[in-house]
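In structure tokens below, several structures.
What follows draws every value from the coordinates through simple rules; no lab data is involved. Model, not experiment: these values are computed from the prediction. Cβ atoms are built from the backbone, for glycine too; each structure is taken alone.
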Structure I
Amino acid sequence: MRKFLVVLDDSRECLNAMRFAAMRAAKTGGGVEILSIIPPEEFNHWIGVGEIMREEARERIHAHFEVFAKWMRDKQGIDPELVIREGDPVEQILAQINEDPEVGILVLGAGTDKKGPGPLVTQLSRSSGTLPVPITIVPGELSKERLEAIT
């Protein structure tokens, strides 16, 4: 089965990327793999404190994931997978793509502020010619209705 890999983070545009991935998967018989990455700088503390912070980060990720997963199950009939990795976001996205042969498309949400589309979109689009899968960049300002119409 072809899977849409979508990155779960705290950005506003993440919502549109999740919606797009779920709707496309539902309409094409695919699946959704949700990747959340814990940056390494979050744990540069004493070992005990770092472990507590790591566990708290995982709990937040699971809670955030469940919100999206419930919507995907209820509205799109898709049961997404959650993958949590630690490290540099771009490196971890590429590692996940390389390690899971079912990942067929990377879906990213583009930010709408004056700083640009966001660091992941910027970094990954620069190397898009050498990626093993295509990237779909979903504009952060698309309405739910427009997303439904184009998927």
Structure II
Amino acid sequence: MSLSRALVLDANIVIRAVLGPRVRQLLAQNHDNLLFFAPDVALADARRHLPTILTRRGIDPQLAMTHLEQVETLIQPVSADTYEPARNEALWRISSRDPDDWPILATALVLDCPIWTEDRDFFGSGVPTWTTDRVELYFRNTRPASDTAIR
């Protein structure tokens, strides 16, 4: 399956979407043109780590969890049944860096689409990787031709 208009999100991108407006805005502005996917474990990681991060920053976790629920409406969760078949390949590609990230890489392999992350562990894994400071280039290249035409 190849999704030319999709990105797999790492948990750190989901967390950033809750902590600040930039990633949340990028997701909201581009969800009509792109599909955003995240393995179920990445969403669970965000849900598990956010309360601690927020408490340390003096932010009300309840309000932020509301933001997480809004962000999750823009993301299609991917179950383990979908990405598990690519487990061995993903582990082989990422095991020397961070084997815990295999579900994100496996999801990208199965869906044949890039990863949006701030984690350098995915670089060199054979899957295109975008960071937040560069992802707008990807968005621009995936818009319908009528949206990118010179006016």
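Here distance in nm of label points 7 Å out along Cα→Cβ at positions 40 and 104 is compared for structures I, II. The highest value is that of I. Here the criterion is distance in nm of label points 7 Å out along Cα→Cβ at positions 64 and 112, and among I, II the highest value is seen for II. From which structure (I, II) was distance in nm of label points 7 Å out along Cα→Cβ at positions 72 and 128 calculated, if the value obtained is 3.0? Matching structure: II.
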